[in-house]
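Every read-out reported here was derived from the displayed coordinates using simple, explicitly stated rules and does not represent laboratory data. No experiment lies behind these values; they were computed from the predicted model shown. Cβ atoms are built from the backbone, for glycine too; each structure is taken alone.
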Structure I
């Protein structure tokens, strides 16, 4: 077997396509908001947390203003601590220390969730180039934000097809 350079042990040269070369909102997969609702119900709300984490990482691949790793890590740690404290309270009922820890970790989780949610909303709004309703974001969370992602993808693809 002979190559053009004459060295059979040379690494072949080829052009590698980067999947993250898409511009902005194209990095997100279009997924039905009804699907997000269904999976959220089946997983008792856990999918919303996964959705927010995974979409934040996707957003960080192309957005100039990244969601800080501290925000993401505090969000993940607060989920773990709040869940652990809630389980511990069930195994040791009446323990005042665990009751206080459970309440404290639940508050930390709630605040970190809101920070993560609205940081993501703001970055997504910048990427989409249009405002996203904060009230609907609070009440609709992942379902509403997935709807806005889909809406932006659809508008972009229809403008390409018309142009």
Structure II
């Protein structure tokens, strides 16, 4: 009888960690733009907190993705999609890291003379980052749903899901 693999294997950590930064960074973009546009400090504060937390989470997702990469690469029909996914993830993490650094500078008014330019750069970075986030997520979905990356495929008769006879 076949046995189900352990749930807590290395490749599972990536999907468990990637969805939080996707949501946090998407909402950060919305709140920051809304905060700058409406000049409501509560929107801006929420957006800043989501941005910094989401950026940290993005780097965790990059790390866990690298762990999964070592296991999944050999199983793929087209590993170039995995490479594009990985490059996209690094781009997302770096764009949002730059935006996080600039948002801290803006928060503490360290460049008052160029504040409008700084905010324009922040908005450009987070919009670009969100675009890369969507594309990278699409590539990740392509890996999972078209190439079964990291997915356990049960036997034809699903015998591993039945209880052993006593």
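Comparing I, II, where is Cα Rg over 2.2 N^0.38 Å highest?
I
Taking distance in nm of label points 7 Å out along Cα→Cβ at positions 58 and 122 from the coordinates of each of I, II, which one would give 1.5? Comparing all candidates, it corresponds to II. Taking FRET efficiency 1/(1 + (r/R0)^6) of positions 50 and 130 (r between Cβ atoms, R0 = 25 Å, to 0.05) as the criterion, the top structure among I, II is II, with the largest value.
Between structures I, II, the greatest calculated value of distance in nm of label points 7 Å out along Cα→Cβ at positions 10 and 146 is seen in I. Matching task: -26000 is the computed value of helix-only ellipticity at 222 nm (-39500 (n - 2.57) for each DSSP H run of 4 or more, over all residues; to 500). Pick the structure from I, II. It must be structure II, since only it matches.
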